[in-house]
Structure I
């Protein structure tokens, strides 16, 4: 794009080859991505919710407007036994936990990011070659 600004599509990691769409959070494995924090909050996948907002496995959560994103980090409310309790973790809080190595988010596998690292290495290599 100029001024050292680049864009690229996320390479689909081996553990997501069955998906037609991914977002950056999908580079993590599900067991890491959807774990709960110490307050019982977590991220949710859009496909965890039916069109009417009910959870497909009948967990005590309800989602409004889940079509806008692949990973849901808002508009999820506790119902039934979870009424009034925090249930959804924001993507920012998830990223902060990973960056700060807050349990249980302290040891992510980064193998899903390998394709991104390779693309970035190629950008750097091309930039260096262009400067030579």
Structure II
């Protein structure tokens, strides 16, 4: 009983014990932060490639599908399925899915940003 009281009262190794208890938590949080940062960078890179494909398609509106596929392939995304309007294609671990919807874009600032693009409206410009 006296040995237990002495052990509880002894404060000489508290720093080592607290370090041993906190280190796994700190390592787990660090790993989580690195994974989240990596995912964020991957999303930004993918968004940049998709934006580039959209710009390429808009500049070649008569052959938009081929322009998108070529742009994606040129940027390392070679396995792509094109989802046609009215159909559903599920992406897989090895195949990306894109949907190409031509339409009309009006850049008038008085129109709400979400209403400036009208899918399917002729003549196409976007």
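Per-structure values
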quantity	calculated
When FRET efficiency 1/(1 + (r/R0)^6) of positions 24 and 64 (r between Cβ atoms, R0 = 41 Å, to 0.05) is computed for each of I, II, the largest belongs to	I
Structure responsible for 2.2, with distance in nm of label points 7 Å out along Cα→Cβ at positions 88 and 104 calculated and labels I, II on offer	I
Structure from which 34, 17, 13 was derived, semi-axes √(5λ) of the Cα gyration tensor in Å, options I, II	I
Read-out relative contact order in percent (Cα under 8 Å, 6 or more apart), computed value 15, structure in I, II	II
Comparison of I, II by FRET efficiency 1/(1 + (r/R0)^6) of positions 32 and 112 (r between Cβ atoms, R0 = 25 Å, to 0.05) - largest value held by	I
Answer label among I, II for the case where distance in nm of label points 7 Å out along Cα→Cβ at positions 72 and 96, calculated from the coordinates, equals 0.7	II
Entry that produces -7500 once helix-only ellipticity at 222 nm (-39500 (n - 2.57) for each DSSP H run of 4 or more, over all residues; to 500) is calculated, selected from I, II	I
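FYI, it's all coordinate maths here, none of it is from the lab. This one's a predicted model, so the numbers in the text were calculated from it and none came from an experiment. Cβ atoms are built from the backbone, for glycine too; each structure is taken alone.
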